[in-house]
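Structures are listed in the sections that come next.
Laboratory data are not the source of any read-out in this text; all were calculated from the coordinates shown. Only a predicted model underlies this, so the values are computations on that prediction, with no experimental measurement involved. Cβ atoms are built from the backbone, for glycine too; each structure is taken alone.
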Structure I
Amino acid sequence: MSRKVITCRDVMNQRFAIVDGLTTVSDALRIMNSNNYKKVIVKKRDEHDEWGQVQLSDIAKHVIAKDRSPDRVNCYEIMAKPVISVRPGMDIKYCARLFNSFGLSSAPVIDNEEVIGVVSYNDIVLSWLDYLDSKHEEQ
């Protein structure tokens, strides 16, 4: 009995904003707070650059803990780069394994060099739960 393949595209969310690396942490926090996001994606400067990411935990570790002013720190100074990303067609079981291997809780979904969404452990588990519920209803 084979299982239905659930892909990253199926479960990804749109809870992120794309910002320039020169965006201040204060501005990034305003964007995150007003939209209830936990991260911003830092756009590539050119075709040879890589995507970056700033999460709330990065702000806590690199700004708050070091008593730095969020008005004077730019996202490029504290971002994770290059960010580990996933393909939209990746099976969520492999995505979960990737997260476990690298200690991730989320990753951008990149298609044709563009960020089209973000997938997280929460998205994976909740969609898997929906799948299990639908299987039980069929029986």
Structure II
Amino acid sequence: MARAVLAFTTELETNRTHISDIVQDMAPGLMDLPGLGPVSSAVVLVAYSHHGRIHSEAAFAAIAGVNPIPASSGNTIRHRLNRQGDRQLNKALHTIARTRMQFDAATKEYVQRRTAEDKTLREIRRCLKRSIARELFRKLQTLMA
């Protein structure tokens, strides 16, 4: 069983290296963004596909399922996440957001500022995922033009 684990670990590292090489060939510099690894970058590239497929950052956010949907009632004004769209892309954005929330200084500062504004962690993560989708779309537009 230990040999199987070691063999699978080696195979996993080989696959990560191959995916990293492919991502670097298609969109050099994409993995330089904080929180993006080879797997999440590959998921983003697959969803983006090619220049011209997605016409705006709002459309990219809708494909990812991170466009805000109004969920207001009475005096409370709030939004919720869209539960539709590409779930793999949404999961990749979620992973990027959580990674940035733990390790990126600018994101930590953003979370502290929004927490002081009485936002919940869920709302902060929703806003962060939308912001990340916007950043990724703009980066892909310049890299793959």
Structure III
Amino acid sequence: MVVMTRWLTPDEQRTWRAFLTASRALMDTLDRELQRDAGMPHAYYEILVRLSEAPERRLRMSELADASGSSRSRLSHAVARLEAAGWVRREDCPTDRRGQIALLTDAGFAELAAAAPGHVEGVRRHLFDALRPTQVEQLRQISEALTEHLSRP
């Protein structure tokens, strides 16, 4: 059976490239600002945020990987670096001998609290200030539609 490729129209190609360029530029800018102002990459900030929002500031490593959109091996490496900084601690999972729990320490919470105002200002300045309120609503709807579509089995 021959499958016909559904090539992008010129308008779809322009939209795809604009989306890709804007997404990369936004994340690169936020990452540079976090590195400069807080001494951490955006990926580490995301891990600290996820742990700060979890009950008792702790999550199973597998849940943390899923929540932060990271592979388990990449997350394990990042958590090792965060452990070395004293911001995260790993504990054995009491219900599963193979599992581990990541716990946000008080020092890690303090680092997150110090980094958050600058990061939030960056998100506001580089994303929300560039859009009209109707565009913000459209962006949320588009993002939710894509997330729902991509999370289907």
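If mean projected area of the Cα convex hull in nm² is calculated from each of I, II, III, which structure is the one that comes out at 13.0? Attributed to the structure labelled III. When distance in nm of label points 7 Å out along Cα→Cβ at positions 62 and 110 is computed across structures I, II, III, the figure 3.5 traces back to III.
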